[in-house]
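Where a number appears in this text, it was derived from the coordinates with a stated rule and is not lab data. Here the structure is a predicted model, which is why all the values come from computation and not from measurement. Cβ atoms are built from the backbone, for glycine too; each structure is taken alone.
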Structure I
Amino acid sequence: MSHFLPKKGVLHAEDLALTDIAERFGTPTYVYSKAALLENFMSYANSCKGRDALVCYAMKANSNLAVLKLLAAHGAGFDLVSGGELLRVIAAGGDPGKCLFSGVGKSRAEMALALSHDILCFNVESIPELHRLNEVAREAGKVAPVSLRVNPNVDAKTHPYIATGLKANKFGVAFDDALAAYRAAAAMPHLKVLGIDCHIGSQLLDDAPLLEALDKLIGLVDRLADEGIVLHHLDLGGGIGITYDNESPVAVPDYLARVFARIDAWRASQHGGKPIKVAFEPGRSIVGNAGVLLTRVEYLKPGEEKNFCIVDAAMNDLMRPAMYEAWMGVEEVVQSDRPASVYDVVGPVCESGDWLARERQLKVAANDLLIIRSAGAYGMSMASNYNSRGRPAEVMVDGDRAYLVRQREKPEALFALESVMPD
């Protein structure tokens, strides 16, 4: 269910009017619903009850410490793609022993950092990375736990920028090369082979590609077992989509039920009943619909071909429309009986690509408030300081209370690390 609904003509986040949030914290501001975050996470966690399974939140979607702490307190592990993300988990009180480290370009320093905190596993994506990790582990006097991210060449039929499971993508070890890569990993003295991993893409509305990838991984696990390489966990990644417009993504409990049914049948018939841990790496489906971007109308600019609604949020605050041509819902915070007009919603950044929505029917005037819906994922985490604009504030709502979980950046902070050359 949505936790951003109108009450007496004013949109609320849970039980708090968004007009009150704008007055207290200003705009643009990301607003998150604690109830929505927990509801989305628990759809995974409850579906995994009674199973040897771990839900690792893909924190690249939104890495705010308040989000991480909330999820960690309810048992989440984390999917990392940088050393900085690991330090965020630790700062939020998360358990490094429940962290999976993904990514194609891990540095030596990042590997050493992760080893020093005894993370659960490295999701390795190439044979050169295996060799580097083996060397770093040897230097640290440790044995690194590894899983290979296998690219199953399954078409997720999603936007090409977020498709990750095809031969043409940079991610993972090619399926046909996986057996040789596992043999190489098993022969390295400072690596311990624990699992297998895949992630085929994002914003999947149908779980058929995910189940196809699972079938391919199961076959590979059996081939590895025949060679004496016994895996202890199977990581299916993330990818389940959310509703931005009128999409109907597969329900998480239904998807997980199908996954576990296939794994149970496999264990009974081909795997000798031996247990295997299952991991998931959801991101967008946990936080995407749990957040909105609250923005204020600066000007209405009518034109011969287009009408522009110029707001104080911009592409530096929310990159998805400019980067992916993504459709995101726009809605007035205060309902009115003004006549509607068609607008392109744009920001102040000096780029023609600075748009948030195109051709929307809106009843607006200058100084009105709007929300951009489904902005909790890849909103603030992709924000920048382009045009020397400070990034937005972030607020977490719990019932009728709001908590500032990230201050708005001040101009002085943007150049605090810079220096000029001497005269």
Structure II
Amino acid sequence: MKVTILTQYFEPEIGAAQLRYAALVRQLHRLGHEVTVLTAVPNHPTGRIFDGYRGKLYSTERTDWGTVHRAWVYPAIGTGLKRYLNFLSFAVTALPMLRFARRSDVLIVETPPITAGAVGMLGSVLTRAELVVYLADLSTNSVKDLDIPGGKLIARVMDSIERRLYRRARYVTTVTDGLVRVLNEEYGLPADKVLMLENGADTDTFKPVPLDSGLLEQFGVEEGKYILYAGTHGYAHGLDVALQAAPGLSELGLNLLFVGEGSDKERIVELSRSMGLDNVSFFGQQSPDVVAGLYSGALAGLSTVRDIQVMRDARPAKLFACLSCAKPLIYSGAGEGAELAESSGGAIVAAAGDPQEIVDAASRLAGDHELARQMGESGRSFILEKFSWQYLVAKWADVVLNDGV
């Protein structure tokens, strides 16, 4: 079948959405489908257009799995007017790209942002393709929980668009059990219209790899002496708690290594400096291969989330990457992600916002290397059995693309 994907976020950016789509396009190609992606020039999570893409209104790339068409956007991160302009600019520049969706059997659109959803809804009308919405989070939840100025009015507008979008869609695919319940109970969508394609891991990339002492030296860390946070540094991730745990980790002889970008990174870096933390270091976005190499030398991985509804219903991508690399995970948070981490056998769950529980978890792992090894093995087995992208996409595609659409 001919499948077109409309998403504002795509590789070479690194993030949860980007990882999902990188896996999705490759698995759909492997299953014999023709894939086209309509997306923005890469600019997330730095808020700057990547080198090699500046000065281009539109561009086309051929890959080993299909074709990528890119449109310019106003680059921005965080919240407020600039972020709204970022979403709206893609809605405008994406419209002409809908011509590349001609003769598509299925049009998959990622939301949020809901502006992309609106373009996808129009695209399904113009192309007569079956519309599949890939819902990472409710746009209205994000606005309410993150206290965006004018949030109530914006949330009402978003809610209206969302309801129209879901009615138009053949399927609404989402990433958590919590969102499935909301769509069924609050939006009234029938059970057979709502599907799950949850976050997973590329188990061929995120896997146990031989220790690279040169890589560790490059990042200024020693084997087994650091905890790795690799992923987006956003407000919703609540990284303050990790910094609050840093003095206790220092007493254990452990460093905190942060890798990635995000709208809250500048504040977190400045907070670390103001606290005088000498066992905390920050590096920019890295390739998945480098992240896997850093996990190989870490005592454990770390995932933190604020105790807000949008994150209680989340399954952070870093959870899957860490477990897939056969490293124990310290998960600081509540809700669906915490429950999944607990069930994996490869994680210790700390209460959201409690730095002492992070320190206690690290102390337990540092003092019992056999426990850390066993947890790593359990986490890897858990991912291979239930959350490899190959398994998840094949199961989802069997419904979406093989039911007569």
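A value of 1.00 for FRET efficiency 1/(1 + (r/R0)^6) of positions 20 and 260 (r between Cβ atoms, R0 = 41 Å, to 0.05), calculated from one of I, II, originates in structure II.
Once percent of Cα pairs over 28 Å apart is computed for every structure in I, II, the highest value turns out to be that of I. When distance in nm of label points 7 Å out along Cα→Cβ at positions 4 and 380 is calculated for each of I, II, the greatest value falls to II. Structures compared: I, II; top value of mean count of other Cβ atoms within 10 Å over residues 28-35, i.e. the largest, recorded for I. I, II: which one has helix-only ellipticity at 222 nm (-39500 (n - 2.57) for each DSSP H run of 4 or more, over all residues; to 500), as calculated, at -8500? The read-out comes from structure I. A value of 19 for relative contact order in percent (Cα under 8 Å, 6 or more apart), calculated from one of I, II, originates in structure I.
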